[in-house]
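Dropping the structures in below, format is structure tokens.
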Structure I
């Protein structure tokens, strides 16, 4: 007889299961299915049969995935074989409990679907395997476990990057209940998230677990169940024995449960206990399941290259599907032949569906692929941006002194007033981040908001940017409007994958079923007169501009800031848009433009009646002046610098107009082209870096649109920003702008 390791993995797994089941000893008289399957457990016979069906279905899907791939008709082979005990976790939960699942969660998905009438989970998964456009989860964009009807939020092949969001979902359940606002989840729901043992070592996992423990330590409720499915391997790298327990079992505020994942009774009982702890105490728990991995990491992984044949074959005795079959046979619920009949029936069913769906149409164009990324309903956004709280609400929210009746405002003050109006107009809005609450922000931008709107809506977080963004993601997907703050742009890079891999991709991988309505406020850019060095003067924005669908706003003055923030919030509410609101720190408290004391950089706050007329649409620029000699295109700190240069150019007989881009993603291409053609000479003033900055995108936008005039640019050096006056050597200066303008016009520099 051939050794199992000499067969293809799916054939070996199939043959071993068949032989082992056929050799089981039939049980005695069958017990009533509604009674516990054996003493000491609450798992009933009916539930055990349900677990077996989910496990057999998941195993059949894994086998079919390999066959489809071998035939060139399937595109995904990371399977769930050996992890089928997660069906017991699903059985311990309610179908309305939000779930963010590991990619080996096939049995969980099938068990959850069995709780929701009308579900077609086998077909769902197979449509995903063949990337069919009618696949109901991601529309053929990726094979994921997720569907709104099942309360499963889809995740891609993550390395625990979904865990910060899971913390946020659990937080949102309780915060919505506290505030009395609507949520997508029941008020007593439990959030569950699963992941592998190797992922426990990733910073996103350690940060999320730490955040959960921190919340629990402070006494705030957090109904979250972490499920670690420990198969002992991170692709080829072994997890040391005992490491998971050593890393998490003694964490304060985190209840630890563990079970042998190859024992269905032990797994179910541990899952029931863990879920009960989370649901009743509204506190986090960690369920550690010791499982096994079959058929290697994926179809391309040659497990024999790093594991011995003896070790691979020894694992077959730990097959959780075999263990469940043994359980139901011993209880007299099925004979060995009956188990195999069930297995053969689901194999035939899965193969039949696969044959039918493998001919289904795949995505046929770039437009079709990209459709869910960034829906833009501009007219509806404009209307939403014009809505406000009523007169009494605004009077109460502003303490009787409405901002439109006050003095002209700085940029920081304009943002502050717009945030207050957002909290008044959107009861589901939350403002949070480090130092935003009691202190009112490092630069005073959120000053007074916590006092006026309460710590339930404006609050401080721990110092962990991944946790801040994960909290926002979880709140946003739960029906809240999240407005997190990242204190400095340089600190966003620690957590940028929460925007790229989680926030921006959710609508794409759920085909629009789920979305993240959020506006991430980031204090950034440079020109703080040498203070703080790189970490307080970061001008690197390329990492933001290349995230599909994410809006990046750069306001420079109070009136624009308020209007643009309203637009971002409206786009979040209407289209689920993810926006980054990049606030130039150096302009926060600027009052003057041309001369000390002129107050030219202060602007008045518009009353709600004017909001619709003052609406700043996504991707619309602002022009200053109408000179016909030169168009200066700029953003952020470059706007007041360019305006001062434009005045000096005017004295020299050069009429320049200044175009403030305002949005750097999407770029205001129509306005840009119009203003460029108006003069035929474009000088791009880019305070971001020469490589990977904004000016490259502006240049190519003009070239692609057929602009045939002259183009020049002044950009910051490809350097980090040092302390003190040395910063001036790598940043754009007004003298450099003026010199470049004269050169472009054809005059000698003065």
Structure II
């Protein structure tokens, strides 16, 4: 990791690279995941799934399955009729009872002594289906006479009622001014349409849960889920168990990337456990993940811009269609917030973004790193290059001309402080050698470079923290955040160490289960560090103050003349010393400080990401090789350089996979890439020469001046690659992923 600006302050722990707090447990196998739990009497739950994309259920016979030795519970849709699930929109039955709407929809479930017996029981269940007409394309789903997936849409909880029944269930709009009225005043109008595919999060650990129906009428839950308090609320709504009696326990999470925020099988697992009278564990296999979980929405995004001849964008109208699939249950807010980023960090006085969310008979889509944002940014950042090449201008210069500067509002009318967009662009151009001549052609191989930009403010939310000095001399930081693998526990430890003046190695991080704390927003929206930094700083400061008060009482020192130096308390004017453990042993009680963070607004700062891709393209085959990749970040203060770089590299590789190879292909509603033998993600061989650069400043938010990094590196990668390909061979690829076949066809169309 390179730094374009040295740190302006010196700290004991923050700003220094630190290994992952839970890294040793994970690499040695000591970390406990949901599938590792094996309480006495646990049963294995399995799900029977629909083979049809759209069909009426005329009847289900599970009698043979119930009689199979080793089977303790069988549940069908008829048993759970009317029981609905969802994050914000409760439109998905826990088990389908009347109609199935996608291939892979759960229709029955069993709990048995082992997975093999459970699978044998599923094979004995007979479901009588009456196939119905299906629709898979968003445009076709909006045509008059198209199959209507949810005729009783207005009966669902969490919806905005429809005036007329439609597969279009929500439209989100952002913007300012009147782009349609201003388009006539532009010197040139440029239009383009861009499409992106279904993409899965590809976390290593599949969705899993363990549920015990408690004797008091509540339930105990262990699940691979990053938002336990939201899930508790959702599960309570689905099962009828009072929310305080749904107790979510902390376990390690084996990857998330946005996909581990839904209840998934937890409500169904509860009904199985209740019917069996024993705890039930459900672990999805990867065929289930790829065919029935919650992948990224495919999208079609059209961009119309009015520009001046010098490249100034005067108006922009963007309209996107997002294929939600059969249900909106997995959509994080009931709509995707990311399309608002389609207009980019640009100064556009008249701009509008419309995002239409449409039901089809495909696998339900949900949340993946920047929900809706990578699709939108691919469209806009590709379109910026189209504008530049149409006008005969340098694409980087067009971005510099339009990017917002200090004191300027963006295209949505939002005003941020400490803007480093232009500085980040210039740093990326310099570091990548963007303006240097590309390598000379090598036979049929041509070379090119492309640039793209994104920005994102850290989200808001609620969280809690406590810092405790224990009599044995250890310090414990309690948090309500379930770290999904982003390194939050490591930075929490560093932040507490900085405030306390202690070595991070003396500090432990422990996680509260849901009954032990108030509501926590969960991981997401690049907000973990923002929330944790405020709560941990305040809690550590309170604990330190309480410790100094104790020292003043027991030692007779003036409280304003006490310092903590690792494990020693010192009176600053006399030099007298006292061991921390001795002081706490005398007190015979721990010393604690606690704090809450509650700010659901977006931050007043935003973080820019600029990425430059260098590619080679074989004009005879269309094969693209990504040779070099530069990712530059307006970072505020970096808490942990090692962790920051890991976020950058991991996020960039997900963006590269999105751009070049990932696609969950679906034919007639059936996923045809149901394993990693078919669904391709980048491997070590696909990693280019990569450099990550952080531009630090004191303009971030909170006591440590931070900005977000979790989702920022993902979105600009795909358009940077598309732009580099056009720079190399002169063809514009508007549909992801950019495969050799697509490039080859574009080259042949250009020059038969």
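Once relative contact order in percent (Cα under 8 Å, 6 or more apart) is calculated for every structure in I, II, which label goes with the largest value?
Evaluating relative contact order in percent (Cα under 8 Å, 6 or more apart) on every structure, the highest lands on II.
Using distance in nm of label points 7 Å out along Cα→Cβ at positions 54 and 502, single out the structure from I, II with the greatest value.
Values: I: 2.5; II: 6.1.
Structure II comes out on top.
Looking at structures I, II, which one was helix-only ellipticity at 222 nm (-39500 (n - 2.57) for each DSSP H run of 4 or more, over all residues; to 500) calculated from, given that it came out as -7500?
Source structure for this number: II.
Have a look at I, II and say which one yields 22.0 for mean projected area of the Cα convex hull in nm², for residues 294-493 alone, as calculated.
This value belongs to structure I.
Taking distance in nm of label points 7 Å out along Cα→Cβ at positions 278 and 662 as the quantity of interest, name the structure among I, II where it is greatest. All intermediate terms of the calculation are to be shown ahead of the outcome.
Details: I: 4.4; II: 3.9.
Looking at the calculated values, the largest one is I.
Ranked by distance in nm of label points 7 Å out along Cα→Cβ at positions 318 and 470, which of I, II sits at the highest value?
Largest calculated value belongs to II.
Laboratory data are not the source of any read-out in this text; all were calculated from the coordinates shown. What you see is a predicted model, and the numbers here were worked out from it, not measured in a lab. Cβ atoms are built from the backbone, for glycine too; each structure is taken alone.
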